[in-house]
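Listed below are the structures to be examined.
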Structure 1
Amino acid sequence: MLLPACAVAQSSPAEVLIQGGHWKRARALEEVRLRENPNDPLANYLLSQIRNAFGEQETPLPLAEKAVALDGRTAKYHRQVAEVLGVMAQRANAFQQLFLARRFRKEIDAALALNGRDPQALRDLLEFYLVAPGIVGGDSNKAPGLAGEIAKIEPALGFLAEARIAEFHKQAVEREKLLREAAEARPPSYDARMALAKFYLEPSHFDADDAEKEARQALQLDGTRVGAYAVLAETLAHSGAWAELDSTLTAAAAAVPDDLTPYYRAAERLAGDGRELARAQRYLKIYLSQEPEGNEPTAADAARELEHIHQK
């Protein structure tokens, strides 16, 4: 989720935690809140997001729908229904996808009717135009206009939206340029720096030095989020800077003790490079020592990676 900077000050404590990727901490707050008041629309909305992040398939939609039933005048509740439907569509067959796409469009239109300046809802609609079939309203030609609307709200988010369009059209040079503009926009954006860092980790244009540079810039913006540490761990594993890698992993565990993703990313890179496999195994076992964070590799992912290393 990408929130404009101005929205963070208006967010609940759990929403601020979610923006920082701290799903487990947000879950602890909202599970209590929902038990105390099952008809709290915000708690239902947030738990829908949280459970979606942990890969649950049964509860996110009913929770989001209940939030809308309790308060249908809040745009983000409709947006959450749409986003859950979008995730469901990724697992559905072709016929089900058409039904889900129509429902998605209805809910995202409702969200934008209530708040036309919600950048996340605009970004969701942009994604719909890019990937949905024409029979339900998909039309990639409409995406640039939405990117322009997002840019009016926050420039960095607008550049990120344009970069997504370039990615869809397989325009790597243009995408890199737009990600660079997002990273250098004002006010500074951690998410934009991280998007550029992750671009440099993709196999077709892998550049460990540039990825490391962008991750260090992101870390200066926010040292309480794990993403920059994870990219640094991966690049240092690739370069074989073992002492610096271990000190980075230690720093990451101190800064974000409930998210050990940097260990996973370092192990994944070592396994991909085919070296220091014993070190990679050790890192994966550390990763499995606690519940993975939401929207990060699952315990099953780590177990598969361990088995892959064992076979090697």
Structure 2
Amino acid sequence: MKLIPLLFPGLLLFSALTARAAEAADPVAEGAKVEVLSEGYIFTEGPAVDPEGNVFFTDQPNDRIVKYSAADGSFTDWLKPAGRSNGTFFDKAGNLIACADEKNELWSIAPDKKVTVLLKDFGGKLLNGPNDLWIRPDGNFHFTDPLYTRDYWTRDKASQQPGQYVYYFDIKTKAATPVATDLKQPNGIIGTPDGKTLYVADIGARKTYSYTVKTDGTLENKTLFCQMGSDGMTIDADGNVYLTGSGVTVFDKTGKKLTNIPIPEPWTGNVSFAGKDRHLLFITAGKRVYGLRMRVKGAY
């Protein structure tokens, strides 16, 4: 009988600590709700954040890149036509690197909107369709090349490549090298800010893998991260990884699922962090874009 009052305070303390730990693990800000930021699109994709916290995202069927202003929350067309761009990412010089799907190319779009084609084929044959990319600290990048046939293509819709690969692109030599050739349909891709770890979603196999990135861009230590594929991906400052599809699903750096953020759309395409403080989760989903205030800030 005497053990009960001695143990009971300990149980209360354990419960309180557990509750606080669970609250700290939740990346969403307390009381925050998903809100519509803008609508009137056909299919939103490819958000990339610039140093000021503005987001540039694509509306591929409408062949445009739209800018979200972190200063006043406005949305304006930034580039149209835009090469049917899909995934995008800013380099350190302020150029928007884009997966320009119209002709299966990679573009560099300067701040003055001048376009430079970085890559138009591989081995003299058209790529399947660059889809998403991540730029590492040295300016070189990895990109995915799944095959999604488009009704606006004038090319032969059959693949000209032997597979759907992940490539490494050297920005100085303009050379692309396949570095992951055993995936079914690689799509979403993101890396850690230190450039050492790469996450690749194999949406066709419904799995996401992590890799160690070597200095020469090759990958090693392929490890199953989670049993879920993804369209787009991002990462926060705590190392949590965000996958999309059925809403936004968040995993910690060990691959443990933290939460799912429901989005009222049939498909959630991509996700990034926005705002000067990088605490706004910016979500592209079909005909709308959504925002959600986060406890954590984005890694980019």
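Any read-out appearing in this document is the output of simple, stated calculations on the displayed coordinates, not a laboratory observation. This is a predicted model, so every value here is computed, not measured. Cβ atoms are built from the backbone, for glycine too; each structure is taken alone.
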Point to revise | Ranking 1, 2 by relative contact order in percent (Cα under 8 Å, 6 or more apart), the structure that comes out highest | key: 2
Check your understanding: One of 1, 2 was used to calculate helix-only ellipticity at 222 nm (-39500 (n - 2.57) for each DSSP H run of 4 or more, over all residues; to 500), giving -2500; which?
Key -> 2
Revision key, fill the gap. Across 1, 2, mean projected area of the Cα convex hull in nm² reaches its greatest value in structure 2
Review point. Out of 1, 2, which one gives 14.2 for mean count of other Cβ atoms within 10 Å over residues 25-32 as computed from the coordinates?
Key: 2
Check your understanding: If we compute distance in nm of label points 7 Å out along Cα→Cβ at positions 113 and 281 for structures 1, 2, which one ends up with the highest value?
Key -> 1
**Study point:** distance in nm of label points 7 Å out along Cα→Cβ at positions 129 and 185 - structure with the largest value, from 1, 2
**Key:** 1
